[in-house]
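Alright, structures below, take your time with them.
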Structure P
Amino acid sequence: MNHKVIEIAGLKKTFDGKQILKNINFSVFENENLVLLGRSGEGKSVTIKCIIGLLEQDEGSVKIYGEEVLDMNQSRLKEMRTKTGFLFQGAALYDSMTVRENLAFPLTRVLKIRNRQDVEKRIIEALDAVGLSDAINKMPSDLSGGMRKRIGLARTIIVKPKIILFDEPTTGLDPISSREICDLIMEIKRKYRTSSIIITHDMECARITADRIIVIHEGECIAEGTFEELEKSTDPQIHPFFNWMGDP
């Protein structure tokens with residue numbers, strides 16, 4: 001059995017008197033892609049923000065490699081975040097920087113790599129991994145939505161994280177670009193043996209990328225299983241997600 005990379009137990013979080021997370025419990029294992037599935041506002045993004053310490057939960061435990069996130073001091077929290085990649089919905093590229101400069105930023109500012117040859121080598125490797133080596137001197141405004149996502153993914157993997165958190169990686173993309181991103185997620189898992197949490201409403205993305213799926217409803221985990229297992233569910237809170245295939 002693979003080791004647990006992330007362990008979440010009894011996670012609760014309230015905003016403005018409304019309880020968003022009521023009781024979240026799950027683990028992520030080494031070299032596993034876990035998909036979090038749920039309607040908007042169900043607490044998926046809040047959960048992953050608690051994982052990396054951007055939000056502090058009201059109750060419950062979040063452990064990364066057995067270490068409680070809330071117990072980490074600022075130095076340790078920063079170190080943990082450098083080993084955790086985060087792909088934002090909009091790729092979050094710096095519009096005033098070229099692709100090369102966007103990718104160099106985490107290497108020089110976060111990892112403090114000073115050798116220019118080392119920086120350039122890692123930039124080229126990351127761009128090769130996402131199939132966009134010819135975009136190195138382009139500005140983000142020159143890129144399509146799918147290309148921006150791929151550059152965002154390159155910037156995520158350039159620090160060689162052990163954990164990657166994907167927030168709606170295919171949102172706003174056409175079906176071909178979406179499939180390319182899903183295939184890249186799988187290739188990165190194979191190549192770098194990463195552990196990932198993928199938040200998505202895209203059921204094709206879930207089908208392609210998920211080793212396991214957790215369904216979140218009203219701030220709680222209500223189902224867990226493979227895509228094929230959950231696809232057979234008749235539960236009214238689960239079945240609608242899988243109705244995309246045209247079931248009656």
Structure Q
Amino acid sequence: MQFKQNSTLFVILVVGLFASTSCSPLRKYKKKDRKWAYPEIQAFEQLDKTQTYAADALLFIGSSSIRLWKTLEEDMKPYPVIQRGYGGAHFRDMVFFTDRILADHSLSMVVCFVANDISGSNKDGTPQEVLMLFKHFIKQVRAKHPSIPILQVAITPTQSRWSVWPQIKRVNELIKAYCEETENLYFINTVPEFLDEKGQPKTQWFVGDQLHLNQKGYEVWNRIIKGEIEKVKG
């Protein structure tokens with residue numbers, strides 16, 4: 001009788017495990033679609049082996065706007081930072097690398113900016129799918145850092161992606177609402193500063209591709225983001 005009970009319990013556990021993995025929404029994101037990011041993730045891991053970081057560092061994680069922020073360390077003083085942006089990052093690939101990027105760093109805050117899940121590509125997700133991935137990312141961070149503040153920077157309005165701005169705007173709205181109802185999760189709304197009086201992107205704050213910020217754009221971004229960091233830190 002005991003053997004039968006144990007066998008039944010084993011079958012239930014196996015079936016439950018299979019169901020939880022086979023039904024995971026992450027199954028739709030194929031490994032081959034994120035292989036392009038491996039070299040940069042491996043570069044982060046090499047930095048972790050050779051660099052020493054402060055125990056109260058701010059981790060900046062996300063896409064190329066984080067990677068290209070050349071003055072980040074200087075701009076954030078006196079706060080120490082760890083810069084972990086990689087070109088072209090989407091939430092649909094970054095969630096597979098979150099643990100490797102977080103590594104064993106001791107952090108006081110995470111600041112995230114990811115802007116490529118909706119870009120006009122045929123691989124774009126829906127706003128609801130992006131929200132689902134964002135929630136998964138937050139769970140991953142919370143598994144290692146249960147209580148530190150996480151700041152999510154709004155996706156910037158840009159001329160190059162203006163045709164899909166309604167969908168991007170909806171992503172911002174969904175993430176903002178989730179942040180407002182979740183403890184120690186903050187939304188940094190940069191959008192108003194980057195729109196002109198006609199409601200169009202301020203093209204003068206971007207480089208030629210009208211996607212990435214120029215020096216002036218970073219100055220504005222830094223003022224807003226650092227201001228919110230200071231508010232959260234009190």
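Every number here is computed from the coordinates shown, using simple stated rules; none is lab data. The structure displayed is predicted, hence computed values, not measured ones. Cβ atoms are built from the backbone, for glycine too; each structure is taken alone.
Using the calculated result 54, 47, 40 for Cα extents along the principal axes in Å, pick out the matching structure from P, Q. Mind dumping the intermediate values first?
Details: P: 54, 47, 40; Q: 75, 41, 36.
Going label by label, the one that fits is P.
To which of P, Q does the computed value 26 (relative contact order in percent (Cα under 8 Å, 6 or more apart)) belong? Intermediate results must be reported in sequence, preceding the final value.
Numbers: P: 26; Q: 16.
The structure behind it is P.
When distance in nm of label points 7 Å out along Cα→Cβ at positions 144 and 200 is compared over structures P, Q, which one is greatest?
On the way: P: 1.9; Q: 4.3.
Max of distance in nm of label points 7 Å out along Cα→Cβ at positions 144 and 200: Q.
Assuming -13500 is helix-only ellipticity at 222 nm (-39500 (n - 2.57) for each DSSP H run of 4 or more, over all residues; to 500) as calculated from a single structure, say which of P, Q it is.
Details: P: -9500; Q: -13500.
Going label by label, the one that fits is Q.
One of P, Q was used to compute mean count of other Cβ atoms within 10 Å over residues 64-71, and the answer was 17.5. Which one was it?
Numbers: P: 13.9; Q: 17.5.
It was calculated from structure Q.
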